[in-house]
Structure 1
Amino acid sequence: RERGNASARRRLVAQVRERIEAAPDRAPSVPELCAALHVSRRTLQYAFEDEVGVNPLAYLRSVRLNGVRRLLREAAPGLTVQRAAATGVSGT
């Protein structure tokens with residue numbers, strides 16, 4: 001039974017990553033992910049904590065921040081941190 005749960009958690013995290021990669025200009029929110037994947041917030045949280053080591057909100061925040069950092073590194077002169085952050089790049 002434990003193996004089946006681990007497999008389901010891995011699949012759920014993979015589905016979240018696929019959704020983020022499918023729309024790199026807009027990372028979804030935790031409630032949007034729960035609704036789209038038909039799981040509870042707690043189920044999503046357990047899956048992320050077990051498979052990634054952080055909760056889903058921290059993971060999504062990290063994805064967004066990495067995207068902004070990447071954008072700033074590749075940016076044209078004059079791009080401010082504020083404008084880069086406002087673009088909503090997810091970084092995938």
Structure 2
Amino acid sequence: MPEPVRLSAWVHGYVQGVGFRWWTRSRALELGLSGYARNHRDGRVHVVAEGAREQCETLLTLLRGGDTPGRVDLVVEDWGAPQGGMSGFEER
């Protein structure tokens with residue numbers, strides 16, 4: 001089994017109040033990832049996903065893909081070692 005990773009992605013654009021976190025949760029669960037999507041006061045959504053790198057990269061591609069609810073202008077990614085302690089994928 002591939003070594004798990006942690007993806008932290010800050011999503012900029014019109015991504016709050018449009019079902020973006022629900023959509024992200026659905027895609028992440030389909031990919032077998034754990035983590036969360038959280039709204040921030042400045043209008044960004046912070047997506048944290050842990051699992052196989054290939055599935056995390058697929059989620060990142062989907063976030064940038066143009067088929068999301070709302071409008072994504074920019075996704076800033078950061079990769080690291082998984083921290084664990086998460087089960088499922090939450091909207092926060």
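What follows draws every value from the coordinates through simple rules; no lab data is involved. Bear in mind the structure is a predicted one, so any value in this text is a computation, not a measurement. Cβ atoms are built from the backbone, for glycine too; each structure is taken alone.
Quick one: distance in nm of label points 7 Å out along Cα→Cβ at positions 13 and 77 came out at 4.4 when computed from one of 1, 2, so which one is it?
Considering all the candidates, the number was obtained from 1.
19, 10, 8 is what came out when semi-axes √(5λ) of the Cα gyration tensor in Å, for residues 21-60 alone was calculated for one structure; which of 1, 2 is it?
Only one of 1, 2 returns 19, 10, 8 for semi-axes √(5λ) of the Cα gyration tensor in Å, for residues 21-60 alone, namely 2.
Given that helix-only ellipticity at 222 nm (-39500 (n - 2.57) for each DSSP H run of 4 or more, over all residues; to 500), derived from a single structure, equals -7500, which label among 1, 2 identifies that structure?
Here the read-out was taken from 2.
Computing mean count of other Cβ atoms within 10 Å over residues 29-36 for each of 1, 2, which one ends up highest?
When mean count of other Cβ atoms within 10 Å over residues 29-36 is computed for each of 1, 2, structure 2 gives the biggest number.
Using distance in nm of label points 7 Å out along Cα→Cβ at positions 5 and 69, single out the structure from 1, 2 with the greatest value.
Of structures 1, 2, the maximum of distance in nm of label points 7 Å out along Cα→Cβ at positions 5 and 69 occurs in 1.
Kindly point out which one of 1, 2 the value 33 was derived from, the read-out being relative contact order in percent (Cα under 8 Å, 6 or more apart).
It was calculated from structure 1.
1, 2: which one has P(r) over Cα pairs in 5 Å bins from 0, in percent, as calculated, at 3, 16, 29, 28, 16, 7, 1, 0?
Derived from 2, not from the others.
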